[in-house]
1. One of P, Q was used to calculate relative contact order in percent (Cα under 8 Å, 6 or more apart), giving 16; which?
2. As an exercise: log10 I(q)/I(0) by the Debye sum over Cα atoms at q = 0.08, 0.11 Å⁻¹, calculated from one structure in P, Q, equals -0.51, -0.85. Which structure is it?
3. For which of P, Q does P(r) over Cα pairs in 5 Å bins from 0, in percent, for residues 143-366 alone, calculated from the coordinates, equal 1, 6, 14, 19, 21, 18, 12, 6, 2, 0, 0?
4. Thinking of P, Q, which structure, once distance in nm of label points 7 Å out along Cα→Cβ at positions 135 and 175 is computed, gives back 3.3?
5. Given that distance in nm of label points 7 Å out along Cα→Cβ at positions 63 and 207, derived from a single structure, equals 4.7, which label among P, Q identifies that structure?
6. Quick check: 4.8 is what I get for distance in nm of label points 7 Å out along Cα→Cβ at positions 71 and 287, calculated from one of P, Q. Which structure matches?
7. I have 3.9 for distance in nm of label points 7 Å out along Cα→Cβ at positions 247 and 423, calculated from one of the structures P, Q. Which structure is it?
8. Matching task: -26000 is the computed value of helix-only ellipticity at 222 nm (-39500 (n - 2.57) for each DSSP H run of 4 or more, over all residues; to 500). Pick the structure from P, Q.
Structure P
Amino acid sequence: MEESGGKKERDWKNNYWVGIIVLIITGLIISISYGIYTDYSERDNLKSNIEPLIRKADSLRVSGEFEEAINEYEGILKLISPKNLPVEYAIIQNNLGSAYWDLAWVRDKDSNLKKAINAYEEALKIRTVERYPIDYATTQNNLGTAYGGLAEVRDKDSNLKKAIDAYEEALKIRTVERHPIDYATTQNNLGSAYRDLAGVRDKDSNLEKAINAYEETLKINTVERYPINYAKTQNNLGTAYGGLAEVRDKDSNLEKAINAYEEALKILTVERYPIDYAITQNHLRTAYGSLAEVRDKDYNFEKAINAYEKALKIYTVERYPINYAITQNHLGTAYGDLAEMRDKDTNLEKAINAYEKALKIYTVEKYPINYAITQNNLGTAYGSLAEVQDKDSNLEKAINAYEEALKIYAVEKYPMMYKQVKSNLEKARNQ
């Protein structure tokens, strides 16, 4: 009997403690569940509160109010953290980076691009390739663009390498099969980074990589589907081939450059895209001028002159005075080169006319160096014309032009140019 009673007492005690443990566990589960519910509720409330703030900041950035947008983004970041709202935190950091990137082209390029890079890198702590591959690729592409911009300010080599690394990370996700538009965008950016890097080192190999990237872009940016992107990429491709022509296969690479520019001009017409038209015509004249050094000098100089004159339909003295003066100066040089082959007097008169038009903008007060360069060119043209007609008067004009150039090219400040112009002046005086 005692044994049986002791067993009942032990069973009762065991059941009691089991009950207590069950109550504790149940309480903990309820407490944790309540905490989780409360946490989710707070997050939902916070998310609802910041969504209109994000939209406001995005709207400010799109409308060009970059500083105001930055203030809004940074204000939101004081309310959240990567722990409580990681997705929203990454979105804001990415957009903040883009606002700093935009502001960098208005002022303080160096410091604002650094801030853009910091924001993108902060976003990439959340936007990993494993968890958010699409967003990862977007931010890597943005990061590459920021490093590319910073390369224009300092540390060109290292920043372009970082830009290339970022673009290549983006291309792990942005494949031609799955994301063709984004693939084309990043390939075009990659091509431009390699083209810029070619200006620092390994010109040949980096230009080949640039050309390859642009050609990959053109698999998507076809003339039928994306005509503007097609034209811009053809323009970039032409520039890359023009650069490669300076290293090897000058003739064939210049022909490829010319073909690319002419493809661009099928879209960039004078009526629809006048500025792009003028820019491309300028690229085209450079390519023809370089090709004239290799073959068909007469023909290619005429092509170059034709491209200059087409550019001048847009670069008028009233609307684009600097571009007008630059193009007129180059046009004068092209006519001077053509004068060495035929119609010497006619082409030299055209050269002189172009230089004098350039000097309407390149005044001694506003652009002294350009004034001196153009006066020296003008003197050379008058000197050459003196060999054909009106020797005395043309030599006098040549002497006047050289003397004007020497008002800027003082021996103390520009000894090399002083020596060159002084030599030209003495030659004219002794003829």
Structure Q
Amino acid sequence: MRKILGPVWSGFLACLATWSFPSIAQGICDATRVRQVPPLGVSMSAVVQRATYKTTAPNCQLCPGGSETRQNPLDCTCYLTTIPQLKNVGLDKDIRFNIRYAALDSVGPSSAQNLVVAFAGQNGSSAGSVSGGGPSNLTGQPDHWQDSCDDRGCGIKSFNPGGLTERLVSLLGPPNTHAVVFVDHQYDWGRWYDENEKIANGITDYLKTLITPSVVKSIVVTGHSRGGCLTLTVAEKLRADATLRNIRLFVLPLDAVCNPDKPGEENWTTSATTDDNPLIVDTSYFGWRSTYPTNAGLGGDVCVANIVGGETFSPLLVHGLSFGPDTTGNLHQFNNWWSFYQHVPLGVSYDPGAIMDGVGSFYYFVRNNVMGAPACGPANCNGCCDASGTCVPGNATQACGVGGSRCVFCQPPTNAYPICTTGKCTWKCTTGYHDCGDGKCIKTPCPLRLGV
């Protein structure tokens, strides 16, 4: 696993109250990338449901009303849907059976000013496991979540407050933010295009039922790996709805994997054009180029942050997609951010490095574009903030500090001169004076100490 070095800032929530939040110009995105570990979110527990679940009856006439049925030699299987939109688009009931999701709160459409949607990687995991059931640091789903699944569902699960979804709910406000996570979406590599298209259409139609266009202010859609590809697809479909055209939309794919053999079907991705990861010397780390920014037609009031590591991943030798240069110029709508981390850790690890590269970068992207970046603080200043609120390097004795702290004026003792080293004030005695370890500089040589 590749590691990166960098500070993890603490006390961020306490700092928020001290900074002013300027208004955000609509249609222009703050493209500043903040690689930090954000505050933990809210702890959530929810039932992981199947989009379609099964029960049995002695015969099909005894199945609940509205059931789809399958007659067996000795009984009947009854299929009941919890996401009718997937049934309505004609998706096979056996695929629907394996789509599993959780609504993390009870905020209804009339109160939901924000909607957060997250998709785990393929097979309900970002770890490349065939059986799936792994964790995701975007959804917050626990490891081994599918161990308790039966024909009806997977029971109540606790979702990690370190997940992006949980952090964003806390940021945007639990009373008016609805969150739904797909722990297994079945938008799999190699599945027939018309099936994946039905999955994307059905999920998009379902998401529309969770909001009221006149109430909702922002929608955040994120996903890792194949979930990242689904993120881009769903975002395009949401944007095509005229009633949602003016809603602030945040699209956050994390090392999204789309099939370059089907560019017209999977977000215009091609392996013929690649972009090298500039952060890693290993030339096998590159992104497959996607022309999504020019083809998706998302329009204004959309902010996209695409994080790509570009590791050669899985036996299929796939890569995350990249956008290349932002085609929107000063609007900064399509940001292509590279990662030091490999494909799997980006989507599952809560290691500070992986979090800063993925979850943290997304969190502060949303935060800065919804609330406005602090004038100067831990979120956007590596040095220190002077009396005017300006971020300065923090390496001067008259303005010393690090991590967005308030600058300090270094004051040495008498007969010493100040030094600012890595944001901390130190001092050294002037020529002819001696530091005897008691915080003073004296003219006479330091007395000898016994045993030294």
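Laboratory data are not the source of any read-out in this text; all were calculated from the coordinates shown. Note that the structure is predicted; figures quoted are calculated from it, not measured. Cβ atoms are built from the backbone, for glycine too; each structure is taken alone.
1. The structure behind it is Q.
2. Traced to structure Q.
3. Structure of origin is Q.
4. Here the read-out was taken from Q.
5. P
6. Computed on structure P.
7. Q
8. P
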